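Down below are the structures I want you to see.
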Structure 1
Amino acid sequence: MVLLKSIPKVDKFISNKEFETMAHSLVASISKRILQELRESILNNEINEIDEKILIEKVKNEYEEITRPSLQKVINATGVIVHTNLGRSLINEKAFLKAKDIATSYNNLEYDLKKGKRGERYSHISKVICETLGCEDVLIVNNNASAVFLILNTFAKNKEVVVSRGELVEIGGSFRVPDVMSSSGAILKEIGTTNKTHLKDYENAISENTSMLMKVHKSNYSIEGFTSEVSFQDIIEVANKNDLINYYDMGSGHLIDLPYGLDQGEPSVLKYMQDKPSLLSFSGDKLLGSVQAGIIVGKKKYIDQLKKNQLLRMLRVDKITLALLEENVTSILLGNLDEIPTLKMLFKTIDELKNNASILENSLNNLCQKEVCKTRICETQTVIGGGTTPNKKIPTVALALKIKNYKPNKIEKLLRAKNIIGRIENDEFLLDFRTIQEDEIKLIENIIKEICDE
């Protein structure tokens, strides 16, 4: 066919001056693919002419799509502080700059400056965490799921682990406690019923093959009504009497007293450490408000055994994680909670949130007078998120936003296209100020005005 002969030669096509500032190899790869698609379209009688300008634009558009960063900054206006889909906890800028200084320089990650010989990477974090929690030792792995797996594999391979049926949870990403136990080599021994487990259930389940009594935080659900569960304190006592390891997978652990009555039924790590448990693990990027990590604390003899497990090599964390985590825990130890964005957002008062909402509402006043948009400040509720404090809500303040004649779903889509993620509640689109940062208010204002002017 004549049209086939008109398809540009690859070498000549990619030499076009439109591609001069672009990576040659990538342009060539994209061009080959687009020209092949062109050939197939001609053979299928889908086109009857070739426009080289259109082909060039296709290459440039695909080039931009490939090279554009997929991971982008967004504004969290959902009100969910520990939003798993939006990256969970924010990192304090000051802590990040300190970690950046470490990461962009050689450092003493595994070097003992005092002794002048090889050191241990976990020593950098152990001092501040042990001082904060009053524990004997600590080990950091890449997330709490890794912590659970490592503990079970180290102490319960081919041995029984006693767990209440009401705690055999599944969390996001199909992470199931029974499956993790099976993969680790541990043998699950279920006790009690879904809604009720008693101390005698633990006592009666112990056999010569029992290695551990384990408690699991229910993470993203709660059981209410005709229920009972055994406290970790009682589990510790039974384990100690029978010379067994006790272990609590806390999921999201917090180190301070939480506001809004959230502490009820959710004791802090500090509270549990008073009973000197064998082992306890929790996440770094939830209520601790730091970087993704699994934090294992407890008795030194057990931490030492975990360090000898060859799996640790695959689960260990890097210098950036350790630097960020150290800064975060130091802030908690010193009582500088404002340096931890997650806690700062959680402790904001209703008056502070109303003030921030008013700033945005007043800036949109001109548009409201033109009836291009309408706003309303409202008090509502939100959740912390991230599997923390299940089914517990905290008060918040939001700005209900209407733009032109758009429905809430349309407004949500328009703002999401600008990387502002809000929520719909009671058929209204809301911008929740529990999670909106002060320096983001002006940006939100400009984007709303831009949408209104379209």
Structure 2
Amino acid sequence: MEKPRVILRSCADYDRDLMDGIMKESVQDLGIRFQGKVFIKPNVVTANKKYIHNSFTHPQLVASMAALARKDGPESLVIGESGGYGIPSRMFLKEAGYFEMAREAGVTLVDLNEHGVIKTPLTRSKWHKEILLSKYIAEADVKIWMPKLKYHIFASITHALKLNIGILVHKERMLYHDHRIHEKIVDLLEPGYPDLVVGDAIDITYGFESAPYPVRLGLLIFANNPLAADVVAAHIMGYDPHDVVHLKIAEERGYGSLELEDIDISGDADLEELKARPKGKNSLFQVLNELETPIKFFSGNAWDTGMLCDGGCEGALKGCLGTIEKRSPGSLRNARPGAIVCGVYDGDVIAPDGPVLLIGTCSKVLGKLEAKKVYRAKGCPIGARDLMIKVPWVFKLPSPMLDPRDAVMFIWNSLAKGFYILKNRLLGKG
């Protein structure tokens, strides 16, 4: 068997002419053609023109890919995404500049939650035995995954495999999004296996991945195998792929090797030099007790599992705090002193002069609990959005949910989402 290929190309900035040239050379080198129905999946998990500018795949890179694909005369070309849970994806697509890009490029852009789905059985999965898969993905002849390379609060890195969380419509997005999250990610590789990966690593990011801080790396990653792309990406970000849980699971399920010698790596960017470049604070928001804040954190296991629920309530808490700090820098440093508990914590939690917030339906303290007052936020798993009122209220932090601009956008785009769902159903597209 031929080795999977990964091409590392230097790209100093988001200049369209520069990206077009690199895109053409690299895709031709991989021998990829765009025939039939072509689907492009970027990462647009969040975006906000005021304070979230780097969480998403740059729209001009996606436009460059679309322009190249159109030269092969495909039957159709669609760009689609299902963004962060609980908020209309079209809102994030607008804030990231995708609708404007799509109009200029003359391509179809869709929120996957507004269109028809096909119940798709899975045979290689552990938890997802079937999913509601977008017709655009299920019927695609060529799938192009365009992830944004980022550090991640519980997955270490997010790139090609982690991108597949966004093939789930919101109705199913939070299923198994708890201590089973790493296996869930690999479950989705079966329906979400791309023919081509084009990774945006011109700017990588650190901190909470949905409201991150950018670092210029100046790189594009091209690959014909998603696991190979992520193995190389893990090395670039300073991880041994064997220590990235979802990559290890993917290897165990037969999706490929985690060894660099089993990958054909080429291009004009040197892997060792990329590894050596500074990349910001890679553990920021990955380890809660390293944050500069008077809030203390206690992480317990998911009920009756003996496993840390890193993809559930703890992940949601990290996301909540990361968003608050990105929107209002310095907020966590000035928070009300107290403690937060996730899961079943086997120990003592002592905060006699402040509040203790128990996050998650199963959350409890098995040892001694002392607090001025105890609060609870129920959910299993709870979503970051659901914490955006409770956590700020208890610890005197500014809530992004109370921003007038964001509130208006949420209401308007929720109404628009409902309208387009109804319209697509009437037109036979839903």
Structure 3
Amino acid sequence: MTDATSPTPSASVPKKKGSLLVADERTKKRNTAEKRFQAYGIIAIGIGLLFLIVLLGSIIRNGIPAFTQAYITVPIELVEEKLDPNGNRDPADLRKVSTFGYAPLIQEGVLRAVQDAGIETELSSPGDMKALYSASAPAIVRSMVLDNPELIGTTIEVRLLGASRVDGYLKGRVTRESIARDKKIDAAHLDIVDQMVELGMAKRVFNWAFITGADASESRPEQAGIGVAMVGSFFMMLVVLALALPIGVAASIYLEEFAPQNWLTDLIEVNISNLAAVPSIVFGILGLAVFIQFAGLPQSAPLVGGLVLTLMTLPTVIISTRASLKAVPPSIREAALGVGASKMQTVFHHVLPLAAPGILTGTIIGLAQALGETAPLLLIGMVGFIATNYPDGIAAGFLSPNSAMPAQIYEWSKRADPAYYERAWGGIIVLLLFLMTMNIIAIILRRRFERRW
């Protein structure tokens, strides 16, 4: 026995401070902090979407006018005494008449159309009408006559491109206040345009020539189009696809499946990762030195542009392909080897088909990145060449001088006429549509060929 007093049961049991069903103060603070962090994330996403909407809105607002063009429809008399004095319709004689021979006919035709329509104006000279239509009008009418000599001696109705100032006036880009010091057009010409619009002689229509046409000189911005540059980008992407995909995939398969793990392969992997971060203009300098100055390939050719962009795209293709190969479970390889397949059979019959969606996605994303590059093309001359004609054939498409969409946009953005600035925004819309299409194709291919295990 002992005299020690036994502790009461109530003294050894801790007091309950709360229930599991009721949050205490510390839990409430953690929940509040979590909700606050989620709010920060939502705000960040909202700010990003806001900037994206503002950017897309600016591009669409400034670029959409490039897809419409002002045209003036007037009758023009093709005087036989001036275009074919001999009257024999000999193509050789007709070609001797230059655009300078057609210019007076167009000026007189526009003035006559203005007078016949009862348009009130203080301008009475045929030369005053030059400010209303594009400088390309004589060349267009001359081409019509050369294609169909029977038009000589008749009066034909021709739809002429409006001059850049007239086009800008109908789009709201040019105002009467902004032309106060403009030597190319004045208020009297705008009065004629207003009356032509009321009579239906001048109107804005969808400009297919911007999508299908070629670049133009500084004096003819209303005639400039991005079609030839699109063809140049297409041929460059063919070169990139034909070289970057097989070389990148072959290098990735060797490094991931066959190469021994030693200091040499580690050095190669580090250099590939570093090349992916090299500024694109460095690849342009490399292409200028190797492909043009050393190899002697033609300057401004899509072939050279494609080779330069291939060098820039290869690291992206290799990294994405290796990631796709790593994503294939090791059990696939072990099962194939276990039933007697060789290492090569395992890779090409089992691993590569499962990694194909990721490889295709990485390749298309690399192509999309190359499609929007401008800096490498600056150094091989693709911005110093005005692409005015489509290539004659496939070989010419690769070897003849041409431009590319990003280079064409850059060239337009630095020209003085505001009409070119408008077309630069329109070119950005076309380029973004190409990029969106390529990314959508990448998503579709990934979902179409993706296999789950």
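Key figures for this structure:
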item	result
Origin of the derived value 5.7 (distance in nm of label points 7 Å out along Cα→Cβ at positions 106 and 338; candidates 1, 2, 3)	2
Which of 1, 2, 3 yields 16.5 [mean count of other Cβ atoms within 10 Å over residues 66-73, calculated]	2
Entry that produces -9000 once helix-only ellipticity at 222 nm (-39500 (n - 2.57) for each DSSP H run of 4 or more, over all residues; to 500) is calculated, selected from 1, 2, 3	2
For 27.8, 89 (Rg and Dmax of the Cα atoms in Å, calculated) the corresponding structure among 1, 2, 3	1
Which entry (1, 2, 3) yields the derived value 2.9 for distance in nm of label points 7 Å out along Cα→Cβ at positions 226 and 258	1
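Taken together, the values in this text are just the output of simple stated rules run on the coordinates, not laboratory data. All of these numbers come straight from a predicted model, not from anything done at the bench. Cβ atoms are built from the backbone, for glycine too; each structure is taken alone.
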